[in-house]
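Some structures to go through are shown next.
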Structure P
Amino acid sequence: MDFRGEIAALQQGLANTPALAERRRVVIDTLGPRRGERVVELGCGAGLLLREIGLALGPHGLATGLDISPDQIAVAAMACEGVPAVSPEIGDMTDLPWPDDVFDAAVAVQALEYVPAVETALAEAHRVLKPGGRICCLATNWTSAFWHGPDPALTAEIAGAWDGHAPHPNLPARLPAMLAQAGFGQIRQFPVPVVDPDLDPDSFAWWMARLMAAEAVRSGVPGDRAEAWLAALDRAQAAGDFFFSMVPILTRAVVDRRED
């Protein structure tokens, strides 16, 4: 998936929905950032979570955000302006630019499933975390996404194109074993469901539909088919026959020990 241009703009719109504001609250509560700590966000996107982490850490902490997309980092820098000790920067989470044992916590939200070498990214996270450091990873089992209302054939076509948007589209199912292999323990998982009975610009589903349509066109679906699907969603909403749900999973783990 290309995280620049239109795709980046749609992701930024998605990040501003009430559903994702609530998701950030759940992630913050689970991560538990404490004042003065050093925390890294892997795949910080538009920087809204990074800003909240920075505010929780206070002026003597450090919230570092890493993202591979220059477009996202530019927006993150603006979102975090005025928050002390917040540092968004361009980088690759499979090759972290820090020495061992420097962070108290790490967080990755809808990011790891887009990394082909996800095992390497987890090993790098383990390396830069201190003993006892914690990690929170939120990812979606994308086969859980359910659209009710639009034309079933159109929905299947767009969803089929979306299936290929990430190297690991159902990462939560495999993540505990991957974390254990990387040296993490105390692994726990929690659902963070999204339910949208209405389709409007404040809903997760409205932005998600446009993101899926844009990705479908990028992957070869004719533009008129993608537009027809969006129009079918609007008709379903107007008829009172729209519904969307999906189940992201939040996984928390701890660095139990280091091997010499």
Structure Q
Amino acid sequence: MVGVGMIGGSIALAAKSCGAAKSVIGIGRAAQRLEQAHRCGIIDEGFVDLAAGVRRAELVVFCTPVDRIAAGVREAAGSCQNGALITDAGSVKACIANELASGLPRGVEFVGSHPLAGSEQQGFQHADGRLFENKMCVVTPLATSSRVAVDRIAAFWEALGSKVVEMSPEAHDAALAETSHLPHLTAAALAATLSSENRPLAASGFRDTTRIASGDPDLWTAIFLGNRDSVLASLTKYDGLLAEFRRAIEHGDARRLQELLAAAKANREGNGLQ
């Protein structure tokens, strides 16, 4: 497990709980944090040396920020044993897949994946071994990925309780721009509009709408830039809809405003998002 934060810690707990892993090695940059994770029972061993940490691993899962995954995979692959499989939990797939489409050592394969689970919380202290139960996990093979490797990755996530779907890296990024990345961006923008004098008046509606804006700024900067084209496309669509709301309000057009609000309500409820 490369990166023992909330997601990495949750994967470790889930894998040990369901028997998908007999032992979990945690790899990170802070020895003290790894020791704490070990004492909490999240990992069985900790390493700050990536090469040493992956040497005995059959499966390596990268849970680092998306802009560090491709380089990390290349570095790790050189020390992996023959037959080792590498995956990740990153929210952006195409830029990583393109960088890793070739050049890995023979006998080591990378297949991307993205569990659609998590929260704005950070750190292994928020790890949850049941986080992935009944959640979707997207596996994003390339045309060159072996069927054996793809099936192994899918089986791993299914063992953790996830429902697995396969998509191309590009299709994944276009979808996640709309369902995850744009919502985070808009939540952040909304949170930034709150003036200090009105903070005492921000109740549950504001808190619920802006909850995800508490996510790690470094992590989300990497996601937005890594999925730039798809995020911009979703943002353009969103800007157009905001403009419709603005026009309806400016013109006092109650009928159009009701239509827009009713369509949004129906779309949300019709997709089981209550």
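Quick check for you: by relative contact order in percent (Cα under 8 Å, 6 or more apart), which of P, Q is greatest?
P
Here distance in nm of label points 7 Å out along Cα→Cβ at positions 64 and 224 has been calculated and equals 2.3, so which of P, Q was it run on?
The value was obtained from structure Q.
Can you say which of P, Q returns 2.7 when distance in nm of label points 7 Å out along Cα→Cβ at positions 40 and 144 is computed?
Answer by label: P.
Name the one structure among P, Q that P(r) over Cα pairs in 10 Å bins from 0, in percent of 6, 26, 33, 20, 10, 4, 1 was derived from.
Source structure: Q.
Rank structures P, Q by volume of the Cα convex hull per residue in Å³, for residues 24-79 alone and report only the one at the top, that is, the highest.
Q
Of the structures labelled P, Q, one was used to calculate helix-only ellipticity at 222 nm (-39500 (n - 2.57) for each DSSP H run of 4 or more, over all residues; to 500), giving -12500. Name it.
P
No value in this document is a laboratory result; all are computed from the given coordinates. The model shown is predicted, which means the values in this text are computed figures rather than measured ones. Cβ atoms are built from the backbone, for glycine too; each structure is taken alone.
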